[in-house]
Structure 1
Amino acid sequence: MERETTFLGHPIGLSFLFGTEMWERFCYYGMRAILTYYMVDFLFLHGEPQHVLFYGTIKSVMESMYGPLGPQPLAALIYGLYTASTYLTGVIGGVLADRVLGQRWCVVIGAVTMAAGEFLLTSPAMFFIGLLVLVLGAGMIKPNLTTQVGGLYKEGDSRIDSAYSIFYVGVNLGALIAPIICGRLAESPPGQPPHWHYGFAAAGVGMLIGLAIFLIGMRRLPPDVRSRRIMAEAKGGSAVSKLTKRDKQAVLALFLVAFCNLFFWGCYEQQGISIALMAQNNTNLSTWFGTLQPADVQSFNPFFIFTLTPAIIALWARQARRGREPSPVTKMAIGCFATALCFGMLIIPSMSVDAGQKVTVLWLVAAMAIQTVGELYLSPVGLSLFSRASPAKVASVMMGVNFLSNFAGNYMAGYLGSFWSGMPKTHFFTMIAGISAVTSLAIFALSRLLNPILAEDRGGLDAQAALQTEPAGPPLA
């Protein structure tokens, strides 16, 4: 029976996944937009905040690895460790979905947990506990929402790439509005302490809205990988067969892609650390439309996602008609090269920053536009690649591996960001641009080896018969 296609020519389930992901990203990016400022300007500002539970222990551990840490380097390392950990737990969330709970229950549990974490952050004393709870919740949601997008489509359906692009718009719609709303709620009139708790609470409310959307649309979503595997077992299907030699080659190739991607994310995630601090301390935020808040700069990237995505998709379609569209791995190399251009360009205004001058916000606008091109060539392409090339038996686990590169990259971002206050800004941006350029060259070199292995679609193929016969409203697990 043909699925109903009422959301931009796609299965209606995509609209619910789109809405859930949008609000989950609102929760994540709303908190992230104010996290560095919260630590540097408030939580760690006056020496040793012993009222924050576990502060002394965590700082001691950090200093045992990195030496004495002031508020900014400590905040950068905590930021990097937090954002990294949300991706590391994605591997655990993938295993739980594939083997125990199913993707749907993982999303529900993760959403409730993330909302609870945001509400815990409204109390300074509960800061590190709130971060831990958020990490656990994000790990349950991240791989299991994303993988369900691919499950909406049958083998060979050409709409899957555009589906992930639409899904990625949902990601960035949440990321666009979150810093504006949460950042302004956290601000306060001059002379009064910032209302940080309002910003965190708003992020928690956003996650609850996403949970409501998911629950409403649950019966429109694809069967869980676990449900399909159980059905195939009952029918004597092949979903429980061992990985073939070709499957193992695809898994190894995807691991290589994930390893290269971590360097991209280490540079990309400077948006929330060094770029955020540059916006706050070294940038003239006055514009024709009024004066921006530092957190508003975090909305530049998702804004360009909306404006540049149609042009990028049109370019790929034109290249495909001419038989010249780059392979997914080659697109990722192009994405890393664009990131190198972004930070290489920032070397120019950093000369003025090193001389004690503030620079126009237009430099950050231009940098984020270039960075967004790089992101569009790497991130949604990577999601599609991992969905299509992963053997169905380990679909959620391999999506977790994709997010594992985000884990390592975010941790690297925190480490690199810790040099911001102690290094000339020209040297800092030269370092970031160099890492991105070398990564681009490495992926280009690997593309000839990886392209043949990753050429065929493998995700979800083992369970297509079960997928076509699954009833409209399967059990949650």
Structure 2
Amino acid sequence: MFRSKSETGVGAALIFLLVVVAAIFLVLVFKLSSRQGPTLTLQNTVKGLGVKTELVVDASDPKHALKKLSVEVVQAGQVLHQSSMVMSPPPHHWWKFWSARPASTATWHVLVGRQVSPALKEGRATLRITAQNDSWGRFFRGGQGELVLDLPVRFMPPQVGVLTSQHYINQGGCDMVLFTVSAGTAESGVQVGPYFFTSFPVKESMPQTRLALFAYPYNVDRSTQARIVARDDAGNETLANFTHEVFPKKFHTDTIALTDEFMNRVVPPIMGQTPEMNDEGSLLKNFLEINGRLREIDSQRLVEFSKHTSSTFLWKQPFVRLPSKTEASFADYRTYTYNGQVVDHQTHLGFDLAESEHMSIRASNDGTVVFAGFFGIFGNAVVIDHGCGLQSLYGHMSSIAVKEGDNVKRDQEIGRSGQTGLAGGDHLHLTMLLDGIPINPIEWWDPHWIHDRVQAKLEPYSK
């Protein structure tokens, strides 16, 4: 018996429809049963739970919107703490199946520990972090990502013992304190207002005996208390006082009259080599952006450079001062005028030294070059690391004779002076830095100061 063409067509259509329905069913079953969820990471390394431990949780999902983040602390089978952050996913209509969603991301700062879970006891506990998306996974409950950590629980903060007795600091200058920390201390240093100065081991064989160069920056009130801070990997923190005295320092003031000739010379080269700067439509506005916003960007980069420091001093002799005339000093407060009107105020955080055109620029001391190239307001510049957070910057150079990674010796030529960047004439801009914060170079040029503040304190540990 033969089937008609119409019967054959109906049969084929029915088979096609059944295949489509089966495919849709399989896709639905896959989507509904899927557990694929967001990716979770911790920004900060958490090695334990303490009295107050901060978590910085990053969650991301490339296909679906984040819906909920949760944190649980479980000890002895009991949930002692639970917190969550619920998000409102942006609308995404199901019929727009062809359009891809942008990746969904979130960062969550959350506290755990005994402060928020009084029943938490020393020992061990489980930290469970979960993230849900708005997919159809797990039968419309959303796909789930999970991060589980089994951690020690500790409440005793680190112990600190101060080893040095007297500390005398000039405002804008620095000193060094020695102290011991107990085993398990993950981070220690000196806090002065908003500034934290990291400590380093006095000797590799004595990791719990620490030294910390610390500064009272020019803009910090001398009444601000300096304290040693020690933290363990569970977030427990100790604050320890030590004897110190800060002497006030009066800084100079200066007025700089801007001219079109000067701005026409310095602004275009800087704008051309600094893509993050936008043309503001006038020479003066561009100069003010460079003198303000770019100066701040450069300051942040110096802090980043400071993280590439040796854990030991790379120098043994006092720092060398370039034999030249001082044209500007550390922390000079400058008022900028244009056509008789005040247009800006900035602080000059270094020394301007000049002697002759294209004079030889020499390294202040032994160290490693961490930057060599064009650097914003400093023009062609070199940054040398001397260890333990101490670095030196040489700016406005016409030529550079070293490269990043080079080990340089005290008094070695590293380039020639010039007038690149925001320079009014051929000279060297020299800045000393501690953890990226500008400090007064005068102290580091003084052998007696270096002996009293640094070398004499380290002598008992030199054997």
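Here, each number is a calculation from the coordinates, and none is a lab measurement. The shown structure was predicted, so the numbers you read here are calculated from the model rather than taken from an experiment. Cβ atoms are built from the backbone, for glycine too; each structure is taken alone.
To which of 1, 2 does the computed value 5.2 (distance in nm of label points 7 Å out along Cα→Cβ at positions 131 and 243) belong? Mind showing how you got there, number by number?
Details: 1: 3.3; 2: 5.2.
Clearly, the read-out refers to 2.
Given a value of 12 for relative contact order in percent (Cα under 8 Å, 6 or more apart), calculated from one of 1, 2, which structure does it belong to?
Values: 1: 26; 2: 12.
So the calculation was done on 2.
Using mean projected area of the Cα convex hull in nm², single out the structure from 1, 2 with the greatest value. Before the final figure, lay out the partial values.
Details: 1: 22.3; 2: 35.5.
Top value of mean projected area of the Cα convex hull in nm² goes to structure 2.
Just checking, which of 1, 2 has the largest value of distance in nm of label points 7 Å out along Cα→Cβ at positions 83 and 259? Numbers along the way, then the final one.
On the way: 1: 2.4; 2: 6.0.
With respect to distance in nm of label points 7 Å out along Cα→Cβ at positions 83 and 259, the highest-scoring structure among 1, 2 is 2.
For FRET efficiency 1/(1 + (r/R0)^6) of positions 75 and 435 (r between Cβ atoms, R0 = 35 Å, to 0.05), which of 1, 2 scores largest? If you can, show how the numbers build up before the last one.
Values: 1: 0.95; 2: 0.35.
Comparing 1, 2 by FRET efficiency 1/(1 + (r/R0)^6) of positions 75 and 435 (r between Cβ atoms, R0 = 35 Å, to 0.05), the maximum is at 1.
Here helix-only ellipticity at 222 nm (-39500 (n - 2.57) for each DSSP H run of 4 or more, over all residues; to 500) has been calculated and equals -24000, so which of 1, 2 was it run on?
Value -24000 for helix-only ellipticity at 222 nm (-39500 (n - 2.57) for each DSSP H run of 4 or more, over all residues; to 500) corresponds to 1 out of 1, 2.
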